Structure P
Amino acid sequence: MKYHLPTISQFASLLVLNITNALFQLLLIPILIHNTDNDKLGVYFIVLSYSVLASILVNFGTSQTSVVEIRKAGNDEEKKYITAEVIALRTIPFVLAIVVSLVISIFSKNGIYFLLVTPIIFSEFINPQFYLIATYKINKYTLYNLFLRIGALVIVYYSRNSNNLIEIALITIGIMMTLQHIMYLPSVFLKKGTLQKIPSAQKLISLIKMHSLVVGNGLTVHLQQSLFLFTLPSFATPIFISAYGFIDKLISSFRMLVNAYSAAVMPHAAGTHQEGFEKWIKLKKQQNVVLSTFCVLAGLVMFFFPDTLVTILLLGKNNQAPFFEEVVFLMKVISIVPLLIALNVLNVTELILEKKYTAYFIAGLFILLVSFTCIGAFKLGMPTKFAAYYPIVIEGTCLITYMVIVNKMRNEI
């Protein structure tokens, strides 16, 4: 059987991009762990999770839908219309996210941290990745990202003795991301003639209705983790919160890598999907084998060598033994999670290609309901140690839910 991998250059660039972003967090966290207390570290993870949630809202599903639409565009003029629709769709959510951040910064105990992530939110507003991926121009973006991430790490490292290390880390991340995306404004959103193609109010309302289902799913998916992280302080110790936050970032890193592969496949998948159902099924099975093999190997390392892996990730054993032991325990428990994520990513891709946005949204709501049920159980007294299994419950539910929806959709064809 011949395996169709993504375009080598495209895949390599997206892989490097997501590995860079994943490694950045994994290298940044040890610096913070070694140089700040667990309470502030827990706040860092919560605020960073909030910034991701706000970014999903601002993106408004454009990363999922616009790659496919631009690949289908017949000429540059059509691409300009799609790009103009993207910036129009993101404007209202961006303003809303900034207002919410400002309100939280005024009334929350740790409000300053929420204010410091506004540059991250702005960087998502002008994020050009959808266009670069669809037009196979992601290479330079990946290189810029690498240098800027290294620069951010250097700044945080040399500020490690500061009492405001968390604040410095948050603002540095946001500024570097914003600078990177500003460089692409002239060639994407400010490209000649693009802003003149902003959709009419009627067209924008139609686009909002369609994308609201996509962004609704994105928000519910992230809320499954964010709400749990936000709720942890009410029943867990600071050490567990910090350890779980670290593991949550590790899971996010795997998701980044899997999504990088999926994004690289997407343009080819869109074309294959148009050629017929049988060809799409064949491609999906091939890609699942590739993804699953990688994630099974990663899971085996996490299960059998958690101590070694955590020591490497923390750049040496942390001087807080309880924290280290908690991370090792969590690492072993969630070792199957990467495989669950990998097996589900192309189910999501299939729903996007079929434009089954309502089913996509309903799936997210159902999984969020499962999340609320789990949170309620812990609030009612379930032992904290079972919180370690929360990622397995959620990712397992995601896989089963999307498989049921996809199979039902196929039976209706």
Structure Q
Amino acid sequence: MKTNRWARWSFRGISPRGSRRSKRGASLALVMGMTVIITLIGAGLLTASGTARTEAVRRQQLLQCFWSAESALAVARTRLYTDASFRSSPGGVAFTNGLTIGAANVTRTGNVYYVHALGTNLYTRQSRRLAQEFVLETFDYWDDFALLAGSGGIRLAQSVAIYGDVYSGGDVTMSQSAAIFETLFCEGSLSMSQSAVIYDQAFIGGSISLRNSSTIYGGSYPFNSPANPYYVVRPTVPAIDWSWYESMLAQAAVRHSSNLNFNGNVDLGGSNNFWNGSATLYQTRRLTSTPPGGVLVVRGTFEIKQSCEIGPGVTVICGDRFWMGQSTRVGSNAVVFARNRIELKQSGIVSTRAALITPGTIDMKQAAQASGFIYAGGVLDTAQSVVLHGLCYAGNYADLSQSVAIYYNRNVLPVTMPPGLQTNPAVRLQPRRWREL
């Protein structure tokens, strides 16, 4: 007997129509569950996004407050640089950009200035506080500078080393392992090649070119950057008033000290002595002054040769050229002026606290050495193992090559600077690390 297939399904307790309904119900429950889960996830993401946005806005507003406080520090520092009355009686500074307000209060204890800056959001009243100290240094000459050059710039080549800060009003070229061990302040462009090195910072007014493994370890910055301690009060090559020297040379044209005998030792006797012409101090002779302070005025060229010596406290004024030969020596606290040129050759030595000054050129070669104040109104040209201690100026440009070394050392500068030198008083604020309060 044949059995109805529907009956078989009914006998087993399963209905085809009921199975379809159950499947549809399960699918609906699954869809509803997924919808709830997705809704919850979306709501959570929306809440998190809103929270993140709120936090981002808050952080942005706090950053704006920080920037305002930082700008207030910069404004206060600029006032300290540029306003002598503000340095004497410091106070407050403030500014606003419509969104935030920045304010700083400056107080002073001795030569230390304390700056407290506040940046506030005008709408949310959020604020950030910063504090920084500045140590004020004032001096008549540019302390810590080993070399200053004018608009003609500086050329360093072949293992030249400068131990001190360097300033150039023009371009600086460094090559063949030339090294500056302190900071370079250059208003022109900088070109470095062949393993040239600056071990500290470089503040450059023009372009920078680094080639062949050249390095600036302290980083390079624009010359006008607020990070430059001299960006307001800039270094300069000081001027010299030559009128006193010219007046002495004018007297040499009409006066002649007949007692001078350059074939032997010469004692100036603490007085002014004039020679109407050129003169030469020959082998092993000495030019001295007892008491110190004697002045020799030579209208033309003055040469000292082969182991001759100019004694301590002597002033020599030349109308043309001063020339030092092999193993010659200029004593301490001596002053040498030449209208056109000063030349040191073959191990000539200028002792501590002496001064070499000329409106023209200083030419030093062949292991010459000098300690004191070196001033060339035109060109400073040194080469071949020359060593300089003290402070060097080149009114136009400086050309150093072949193992030249310059060391800044205030202890070897003259006790009294040469007549006519016009000081260029400087103000430097040495910032200490800022901190947030």
Structure R
Amino acid sequence: MTGILAISFLAVAVRIAGSPIRSSDRPFLLRAIGWMLCTVGIWLALAAADALSPLWPALAIGLIASIADTKPKERTLKILADITVLTVTAALSIPVLPWNFAGLVIILLATGAALIDSVVKRMPSRFHVPLIIAPFIGGLLLLAVRFQQCRDIITILNTHLPQIAVATIVSGQPVTLETKAIAYIERPHTPTPRPGAIFFHGANPDGVRQPAAAIVRRALLMAGYVVVSVEHPGYGQIPHPSIDAPVEAWDPLPTGLAALSLLRDENITSVTAIGHSLGCMDVLRLVTADAATDSVIDRAVLMGAGMSDGDDRDEYWYRRFHKDRRMKDRLPMDTYRAIIERFYTRQTAALALPDDHAPIDYLVFEHDHADLARTRTALFDLISPPRRWLQLDDSGHYFNAFDFGPILIADTRIARNLSHLFKRMIPE
């Protein structure tokens, strides 16, 4: 809800800033800026309704409208531009918004935008300058407060800024599993039966609500999968076991097996187990356990896997283990080492795969962390066939996705390419 309110407020502010300066009697440059601010505002409004769609159509339509704008057809052009931006944004969203929902939202947002324009037009002109300046001052303040994060976003997206998208971060429908842990289920707007995916997130305290996980889940939904997302013990909404709990309490495998049963209850045609970073360990162990029982997993996908250059038991990883899980007290070193050796040793998990395991797609990133780029080939070599090496071009370890408070900021190129990969992975 916080993300929806934040993007909605931003949408209204940008629209109000653009409305007074896009009049047809303004100089062209000023008029073009006003038009693009207005179309970006309506684009943001649909982003608040969960559309993750690139920025460039809003900019292009705003520019075209500023060129075509003349006094006699100004009002008609405003309405047409708004509806066009909303329609294109809904169609390019990842995943695509269902049209029964999108149609209603488009009507409501276009009406709201027209109302804002009408209110601003009736305001005394002395209020226009503060309305125009306020969003820019707010943007500068935000840049000052979060300079490092803004710089990272601009650096990584670089020349692909027109492909940027914003949206809210949602986690799906929560379901309490037999293990008392929570999984989240999301269903695409496609006919049944559908392929199913069980997803394990990477090492970020936000669990399935972290930016990278949000991109993976959206890409899977766009590819037509029913998605069950599993939170690791201590991440997201899952509390970590107590300090004096036995080592077995830290085992994520029982939760993965319970989530797999939940997915099987859906009307699905296949099961794909997908892990990102930390989640690759969960997938390797789940594939091994599944092969020893029902063998329901048809394919596994490891994304951003690799091995640490150093010892996972050293002081850095010891601190990181507790920080990621938001633990105030630290485990005894012997307990920590036992947990790592039993549940987080990648080499052991890879070598434990049975000969008849499900096919494994090993997806690497063109711009991955240096330690993973150095060690990922060694881990891949430990995995027995059937296996396949794939690469996601232009992508960093986190799919070029960021969070700005409750707002997801993403590179739609990466999300769309990832969705295409998932689509091709669906078993025949």
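A short reminder: the numbers here are calculations on the coordinates, not readings from a lab. Remember, predicted model here, so these are calculated numbers, not experimental data.
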Q: Can you spot which of P, Q, R the value 50, 32, 28 was calculated from, given it is Cα extents along the principal axes in Å, for residues 186-321 alone?
A: R
Q: Taking -27500 as the value of helix-only ellipticity at 222 nm (-39500 (n - 2.57) for each DSSP H run of 4 or more, over all residues; to 500) derived from one of the structures shown (P, Q, R), identify that structure.
A: P
Q: Have a look at P, Q, R and say which one yields 58, 44, 40 for Cα extents along the principal axes in Å, as calculated.
A: P
